[in-house]
1. Who wins on Rg/Rh (Cα atoms, Kirkwood Rh) among P, Q, R, i.e. which is largest?
2. If helix-only ellipticity at 222 nm (-39500 (n - 2.57) for each DSSP H run of 4 or more, over all residues; to 500) comes out at -14000 when worked out from the coordinates, which of P, Q, R was used?
3. Quick check on the output: 19.4 is mean count of other Cβ atoms within 10 Å over residues 33-40, derived from one of P, Q, R. Which one produced it?
4. For structures P, Q, R, which has the highest computed value of FRET efficiency 1/(1 + (r/R0)^6) of positions 113 and 313 (r between Cβ atoms, R0 = 41 Å, to 0.05)?
Structure P
Amino acid sequence: MATYSTDVQIVRSGYDRQTCWVQTRAGLLPPDGVVMTTQKLRLTGSDIFYAIHSCHSEDGGRTWSEPVEQAAFAPRYREDGSYFYVSDFWPQWHAASGTLLGTGHTPLYKDDELVGTGYPRRPAYAVYDAANQVWQPWRELDVPDWFYSSGAGCVQRVDLPDGDILLPLYRRSPQSAADSWHTCAGVVVVRCRFDGAMLSYVEHGNELTVEVPRGLCEPSLAQFGGRFFLTLRNDVRGYVATSDDGLHFGPVQPWTFDDGEELGNYNTQQHWLTFADALCLVYTRRGANNDHVFRHRAPLFMAEVDPERLCVIRSTERVVVPERGARLGNFGTTPVSGNKAWVVVSEWMQTNPPKPTDCTVCERYGSDNAVFVSRIRREP
């Protein structure tokens, strides 16, 4: 059986107890460049994000520049004084165009508070200007009206050999968007075309959902062994589905270990690592002496997946980013080569109710808003 080595680097740490870095992910700029995106979160609120910052490395991630706020992600105002930000951003190298392309979605704010319901979110994207080390102004992906309120926040895409992109989205109808806490969202994979500047809709597949609170969201897609695998967030448990063409998926099933026990992931995203000879899932779960962590969102585990049985092989499970009291559920994965990949994440300095803004609870276990890069190598 193959083994895995893990080298965990803390890129930066420390924060002001007013805001903290979250939604931290990285994309490669071959041959040796890396771009990391992140944004500030206001601790006294729920999902109050600010403009995306970017930092870069010219030596494969050994050293990093300081985060710089990107004017391309400045808020965009509406007539009523509300404004959109881009959040949940994920940069990924698009080989066919030689471009770093990032995707996310557009939450609406007013008076520095999130507008929770009743407006149409949109998938957002932006292209990196490598020559000037800045992001170009973000755009919305134009999708059919059927999508209404949809987003690509925290989703992992697949780029096809011809350059087309399979981008998972989650959507709500106008009725369900007006009452998003009590209705079920659905997930759809969209095939897009990208010319290095513009991302355009081509077609979409079937919709997946479950009649469990809030349905499915934050999907992530992987291609392995000639098939496509979709992992899905749900309030109660994580789900998985497969497809032959990457657009049309069979029924969803709950994530379990190979002994049949439920994985224990809930209300939190999961993402893929694809190695030359193994498909791996990165996830959080209950049952890891982590009841003090919000929604058990740390540590980050990685394990191989049985692609036929669609289960996690328990004997391969390992911690790839340690738990230090803060949640790690909003993370990203970065493919590097056939047997190398990264997991990138920052410590989110909010805790369990009744005082979720009491960051000292996280600090008590050692957290200080560290930004981690976990380098994973699969050894044959």
Structure Q
Amino acid sequence: MNFAKTIENNLGSLCNLPEYKEIVPSILQNKKHIESVRQSKKYVDDKKLTDHHAITLTEVAIGKKKLSPNELKIYHLVAKRLMSIFMPPYVIDKTAVILESNNQFFKANGNMVIDKGYSVLYENFRKKQEQPLPNLTKDMALKIKKSNILSKQTEPPTRYTDSTLLDAMYHAGRFVEDKELQRVLKDAEGIGTSATRAEIIEKLISIGMIAREGKTFYATQFGIDVINSIGEHDIVSPVLTAVWSKKLKDIVDGTLSSSFFYQEMLNFVKQATSSFMELNMQVEEKQVNVVGKCVKCGKPVIEAFKVYHCTNKECKFTISKTIMKGKITPTDVKKLLIGKETREIRFTWKSGKKGKAKLKLVGEKLEFIF
């Protein structure tokens, strides 16, 4: 709410940009509407604030700051989204007409723009929506200029991409039939949080349940076998997430004891683990990515979720997949394990300074090569 109180300063930072020099002043003059947005739970709701508030502008204007073309695109996306909530709604008049030909009925829809509202910020958006019908009257006879028969075939759903899979996790309630659990999952914002969903996907990749193929995901045979072996257990359904989310909410509301839920979780883990151990699982062995030999004991080093580690349980040799925000790839590790330097990797030091350097293993210790 403190951020919302000073939103005029953030909008004011756009005044000097030629794209918005006519729009921003009109927004700032309408104090009543700004206050109504500030009071709206749709935009300002402290109860729903979790990790951080929405990404938005600061009061610092671009001025003479040099932004790259891609940085400018991101800046304008955020700027337009912020301005749009203070602008009038986009109003269209929807028209539907029923046409008859040879005792067959057809329906046509059209949109007539009444007020462009916030859509003046999005030219492409308006073009897609503006499809008015011609002036028609009841029982009016029209000439058919052309007709053809289309032959179509249904196709299976497209594979998930990073974007669509994250969206499916957020809207997990779509996959649940129970209305109450749908509501719970909607309130809980689906599976995981905005900060953990991508990490969940990477975890599934690292343990071999799913894999990337270009920009899309597919289930590995190992993953399919695991799910088929588990069967109808709650652990493979978003229903379980909904039930746990509801209980966590009950703890927050004070209607459920946290110690009771903790004990319940322990019992669930024990029972589920016990039942899975009794299964006669027919699972294809997953592929393990061996990246080289351990410099300490000579055993194979494999890729795991967050690290590359030696397969010898008594050996503690590991290399993290992320060092100072720099991504260490399997190719990098393969070079390190045979005494070579990696490619140049972009690191971020604690001071915030960024720079490129190579890595090299000296004994068991990683060293930067500038």
Structure R
Amino acid sequence: MKTPTGERVAVVGGGAWGTALADLLARSGSRVRLWAREPEVVESIRERQENPEYLKGWKLCTELSSTTSLECALAGAGVVIWTCPVQYSSALLARAREHILPEAIVVSASKGIEVETLRPMHELLGAHLSPGQSRRVCALSGPSFASEVVARVPTAVVAASLDQGARRHVQSLFQTDRFRVYTNRDLIGVELGGALKNVIALAAGVAAGLELGHNTVAALITRGLAEIGRLGVAMGASAATFAGLAGMGDLVLTCTGGASRNRQVGERLGRGESMDKIMAGMNTVAEGVATAHAVRDLSRRHGVEMPVSTEVYATVVRGRDPMEALDRLMTREPTSEAPIASPNTERG
């Protein structure tokens, strides 16, 4: 497959993930403009090829340009990579949409569900884009810590879109000898896998903070994957997607990797810190906290029981004691381990 070079790409979002993807594309020959809201981030990238605020310790490609102007970043871009936190995306899209080319492919690399509307990212983007742009929306997801991508650690992800040309173009754009991209048509499944795993990562972090051992974390990952899959199937996704990179792959990484923000939040909760204290000290977004709200509402809407996610919501949002949440999970009525493809036949 021939990799497109010299293509104008806009990356919207100057956090760790946006910076890592912008660096990857710039090193591959794309002409990349990275938009960041913080002037200090833009200045540091321009003057020192660094983003110490979100990706400390890494030198970025000298060809990478950055700006605080959305209009400048999006001008002439055939591909727009969206990496902004989901809960802040609608307001920013309202500003950005008039500057996105009609023929552009918009790639969501943000993982989450908008709490207010319960929209996954492709629907959120579609509410602000033209019908033609909406049909080409692509999701990029999979097990990929930003610091490891910028360090060129071998990584595999998936590009999902209903439009075959769009997903193949994104695959070709990102593919390198250290960043392997698979394609998938199951857009909603890939998005849900990337979003919902953050909720389970909070639970895995709590277990680690309580020093409960590997058995507990393994059980949370496995049962968490089962309930993610049940909700996904109920919402129209393919069960097979959750056995892939955007499902099991991303879930395992986020639940076990020390660089996972959601796992870190869970660990601190398990050690007895309050959510207010934890959130006040963070300069990055842990999407699982907001997604816990959305999962609770989506599970009710679709009639799918999600016991792990329910206890995460009760702990993170309602302040339930983590050990009480664990006891509630362990003392539920015994049931069978039914397949993911049967969302309404088991209770987890």
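1. On the way: P: 0.93; Q: 1.05; R: 0.96.
Largest one: structure Q.
2. Only structure R yields this read-out.
3. Working: P: 23.9; Q: 13.2; R: 19.4.
Considering all the candidates, the number was obtained from R.
4. R
No value in this document is a laboratory result; all are computed from the given coordinates. Only a predicted model underlies this, so the values are computations on that prediction, with no experimental measurement involved. Cβ atoms are built from the backbone, for glycine too; each structure is taken alone.
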